[in-house]
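Each in structure tokens, the structures are laid out below.
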Structure 1
Amino acid sequence: MTDTKQPHKTPQEILDATPRFAAYTSELLFGDVWERAALSNRDKSLLTCAALIAVNRAGYLAFHGARALDNGLTPRELSETVTHLSFYCGWPMATAAAFELDKIYKERGVSAADVAALDAPMLEFEPKAEAVRKTAVATHVAPTSAQLAADTDDVLFADLWRRPDLAARDRSLITVAALIAMGQPEQMTFHINRAMDNGLTEDQLGAAISHLAYYTGWPRAVSAVTAARQILDART
């Protein structure tokens, strides 16, 4: 089932301590933001889970990981989201998220087969774009850290980004979300361009940044808008 409209129950402690925040949570965040049509609820769940992992708030996956499954993400896709973000957010963040997913999967009866790697061909890259990427790594990374350059080419892009367990557009979406959440606008030039090449539209990018403002804070969202505008203008 996808795009399920789920009621949100605000904990009584929040209602008692911060009634106006509770009202914004129920009326604005879940009553409006999650109902906006520019992105599917599946995409919103992808963005939200990625942001929570990136800012080390894995505990909130107890709610948002379950919501993601209700909104159409498969257990395999959610598992692969954690795997992908281990490279962009770090192993400790991914480890914390994996423990939370394990609880959700046990509650829902998710089996090992449901999260096993797909028996499908690896994804292919556009040759010219990949050649440009490799040249950039050789020029800007290898002179300082040959090992990082090698791992970037041989693990990050030759393996992780080519895994069929998550669509290329989804990998781009969660990478951009993580960069916004971590406040890394200088890394967005490559990844927003890659996201657009992988099928993300300009309207969807704008909607993604708007959604993430509620989970990462306005300053990081506004910084992302500035970076995105420069990138989009350069593509025209």
Structure 2
Amino acid sequence: MKKDDLTVSWYFGSPVYFMQKPEWVDDFNKLSDPYIKLAKEDNAQKFTKERNKHWGGDKKDHGIVHHSTSLIGRPGFQKIEEWIKATTFNLLNEQGYDLTNFKIFITELWVQEFAEAGGGHHQLHTHYNGHMSGFYFLKASEKTSLPIFDDPRPGKVMNDLPQKNASQVTASSTQVNYSVRPGDLIVFNSYLPHQFRVDDAYEPFRFIHFNCRAIPIDTVLSNYTEEKDGNQK
């Protein structure tokens, strides 16, 4: 390196992993249908009906996200569960984490579909007490909502400068988004803030969401031993 040459090194980046698995879409849509149907029926009784009673009129399911019960261990979902656990382990290992004494567990797995009447969205959030999260999109197009990722560094957000061109992804960017299609898979560290843009319901928008956690093997064995001993009493 010559005198006065300016070099650059990038540190503390936040990776977002993207791939396509269209071969799963039909199977997981069929498996998800009854869970979404139950979620819509439940919301119609517990939320929409009460909202109409309180405010009058009928906004149908506007603004609602139809959220299934947990899919962990449900018949037919083992394929994606095994993929999630293996991929999470590999990505965390690739990032430099020592997982020698850890085991990956899926802590949350569910399917969601945004409102048929529009307005479905997710506010900006992270997933606490977890290490890797992701989406598998089952129904999506250029007419639907999309995931948005925000800068996770509070120091930069607090003391930021205006961007020259917010449509370009640069070191000054505060957000990035992905246009998604059925079969798209996105995986990211759970600390990364994310949200979903308000959906206008031109077409259905459905995806599977998951969260994972790396748990020390000693903790897993200890809990198993305690449970086993408790069952013997």
Structure 3
Amino acid sequence: MVVTNWNRADCLAKAVDSIMAQQEVELEVIIIDDASEDNSVNVARSLKAAYPGRVRIYETHESLTQSICLPANIGFKRARHDIVVLNPSDIIHLKPTNFKAYRDLISRQGNAFADPHLRYASSAEEKPSAQAGGAVKREHIWEVTGFDERIHGWGSDEPDLANRLKMIGVEMVKCDAQVLHQDLLPDGSFRRTRPPGDGWKYDRENAKTGTYAPNKTWGEHPKLEEIDC
């Protein structure tokens, strides 16, 4: 379970608690905080203490891509289980059987990205394809070396991983899992996002050329620190 976080101290604990409530699965949580300016790291420390031996924390100290791409790759590279779940800290699991549904689907259909039903806290709308909160085999993430780390800007990463997985025959498949995107802040306003980037052009370039592994190295950061306590 890879939990990426930037300035969401308000919902990080809810996200991790919903993960730890999952039934019939063995799991670990890797929290990657991408240079948050709020109380996120202290919240992460409290979660590590609350779930001893089950939570690891990494801090970048400086955001190099200002997107989910590098933080997610840091977690993917350090994951120990055969199935990896990408879980931004504003994604809450609504059913304690979500991970069992992921595992069962991937066991039946190995080349699947288990795609949950995702709805928004701000509306009843369901997103047609919910990469966030979904699950895939770790070996497939490794084959495509995660997200394209050239991508800069929050949100511009969105199609990249799913499209690159398609290049190796992995398709997104809906399963009986439900997640909530906590897209509102405690005061009811929308989450402040980082400046939009030009990542869409890289995704289009990858799709056109069939390139799914442009990262010479991936999942590393010069200031990365594992927080032990």
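Every number in this text was worked out from the coordinates using simple rules, so none of it is lab data. Not measured: the values here are computed from a predicted model. Cβ atoms are built from the backbone, for glycine too; each structure is taken alone.
Each of 1, 2, 3 could give log10 I(q)/I(0) by the Debye sum over Cα atoms at q = 0.10, 0.21 Å⁻¹, for residues 37-148 alone, but the derived value -0.39, -1.09 comes from 1. From 1, 2, 3, which structure was semi-axes √(5λ) of the Cα gyration tensor in Å = 23, 21, 18 calculated on? This figure was derived from 3. Work out which structure the value 16.0, 43 belongs to, where Rg and Dmax of the Cα atoms in Å, for residues 165-204 alone was derived from one of 1, 2, 3. Label of the source structure: 3.
The greatest value of FRET efficiency 1/(1 + (r/R0)^6) of positions 109 and 125 (r between Cβ atoms, R0 = 30 Å, to 0.05) among structures 1, 2, 3 is that of 2.
Have a look at 1, 2, 3 and say which one yields 60 for volume of the Cα convex hull per residue in Å³, for residues 53-100 alone, as calculated. Source structure for this number: 1.
For which of 1, 2, 3 does relative contact order in percent (Cα under 8 Å, 6 or more apart), calculated from the coordinates, equal 26? The read-out comes from structure 3.
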